[in-house]
Structure 1
Amino acid sequence: MAYYSYKLDHDYGLAPNPFGGYCTLADCKSHIRNNQKLKIGDWVIGTGSVGLGNLHHLIFAMKVEEKITFMQYWEDIRFQYKKPVINGSLVQMYGDNIYHIDPHTKKWLQENSAHSLDGGLPNVDHIKRDTGGAYVLISKTFYYYGDKCPLVPKEFLDVCCEGRDMKSSSIPIEIGDKFIEWLESNFNHGIHGDPISWEAYKLKDIKYEIIE
């Protein structure tokens with residue numbers, strides 16, 4: 001079992017997307033999703049940042065239980081609810097099932113989504129960055145804290161990424177294992193809070209909903 005850790009600069013419920021009983025990582029972090037060493041059973045850990053005002057706080061942790069392609073994700077009946085509805089609730093607005101291939105041109109299509117330009121126009125930079133990761137990572141064994149993110153205990157700080165990319169091989173396996181034991185002993189699987197960056201929407205009294 002290996003560990004992959006990175007810092008989140010924003011948290012809208014898009015990457016990761018923890019809703020509907022599955023935590024999915026389909027957008028951003030292509031260097032993790034495309035990592036040839038990442039295996040089923042490994043853990044992806046996302047912690048806070050100076051920008052979010054929560055450095056070394058745990059935003060989410062997910063056990064990788066499936067790795068599927070974008071087209072498999074797009075067509076899978078389990079994940080149709082993760083296709084974005086830009087004028088829907090916040091959960092729908094930040095759906096991460098965005099990409100599929102045009103059968104005629106064989107080029108990527110990007111749905112009107114949080115990663116599109118205004119008016120639903122394709123965002124070429126996001127298309128290139130997101131589809132650079134070959135797989136969508138899927139988990140039913142996850143902990144998502146969002147705005148209720150706990151501080152990572154000092155004895156487990158080695159799991160936190162301090163740089164701008166990711167941390168993996170330098171995370172001692174024994175520390176990672178004990179960190180997961182701490183999670184499992186103190187928290188239930190699932191959603192414990194709302195996405196941190198939803199605060200602005202709540203202040204504007206915009207409709208949002210949690211799908212457990």
Structure 2
Amino acid sequence: MKFLIGEKVNMTQIFDATGNVVPVTLVRVMPNIVTQIRTQEKDGYDAVQIATGTKKPKRIAKPQIGHFKELGSFRYVREVRLEDTATEERGASFDVSVFSEGDTVRVSGISKSKGFQGVVKRHGFHGAPATHGVKHAHRQPGSIGGSGGRAGGRVAKGIRMAGRMGGVRISTRNLEIIKVDVENNMLAIKGAVPGRRGMLVEIKG
């Protein structure tokens with residue numbers, strides 16, 4: 001199973017064998033422990049529940065303490081769907097060694113939150129001209145319909161307008177593993193991955 005939960009550290013750059021600079025994102029991977037095996041017969045789908053991180057036992061709800069039992073006190077819990085869970089077992093541990101240099105992965109996480117933004121920043125609108133009589137309306141959205149036209153006197157669903165930007169789950173595909181540091185539990189992934197520093201990310205091969 002090529003799936004890990006990690007923590008985004010920061011971005012940096014490293015040099016490859018030919019001396020070229022490669023921008024990478026460093027991800028710290030704490031031990032990933034299998035806490036539950038879900039099966040088609042019992043749960044209606046096949047999946048593996050993975051937990052990582054540490055948390056004070058007094059800050060964990062009693063149902064979770066009973067669920068984790070002897071495995072420990074975990075901070076994060078995620079599930080990954082699998083076609084076959086027969087080879088997995090509760091209590092198994094995974095680290096960065098499940099990946100190899102050159103592997104292609106998909107990284108998922110919560111993107112940076114940017115608050116309430118206008119259409120120029122949120123959707124890339126060009127805005128109004130800077131001259132020719134435009135005054136105080138350089139970054140306004142312009143017409144949104146609603147006075148007849150295609151919507152029949154209302155604003156159609158999906159019209160791009162100002163609003164909250166970021167803070168949603170996104171996935172970046174086809175990222176390459178540049179370096180696997182087993183000693184320091186670090187992965188160097190080529191390019192940028194979603195989220196701010198310290199954000200939880202899911203890496204799937």
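None of the figures in this text is laboratory data; all of them are computed from the coordinates on show. Predicted model only: the values in this text are computed from it and were never measured. Cβ atoms are built from the backbone, for glycine too; each structure is taken alone.
At-a-glance table
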| read-out | value |
| --- | --- |
| For 3.0 (distance in nm of label points 7 Å out along Cα→Cβ at positions 85 and 101, calculated) the corresponding structure among 1, 2 | 1 |
| For 1.2 (distance in nm of label points 7 Å out along Cα→Cβ at positions 61 and 181, calculated) the corresponding structure among 1, 2 | 1 |
| Value -4500, calculated as helix-only ellipticity at 222 nm (-39500 (n - 2.57) for each DSSP H run of 4 or more, over all residues; to 500), assigned to which of 1, 2 | 1 |
| Read-out Cα extents along the principal axes in Å, computed value 51, 42, 30, structure in 1, 2 | 1 |
| Test item: distance in nm of label points 7 Å out along Cα→Cβ at positions 141 and 157 calculated as 1.6, pick one of 1, 2 | 2 |
| Which of 1, 2 leads on mean projected area of the Cα convex hull in nm², for residues 53-116 alone, largest value | 2 |
| Of the structures 1, 2, the one that 20.0 was derived from, the read-out being mean count of other Cβ atoms within 10 Å over residues 5-12 | 1 |
| Answer label among 1, 2 for the case where FRET efficiency 1/(1 + (r/R0)^6) of positions 21 and 77 (r between Cβ atoms, R0 = 41 Å, to 0.05), calculated from the coordinates, equals 1.00 | 1 |
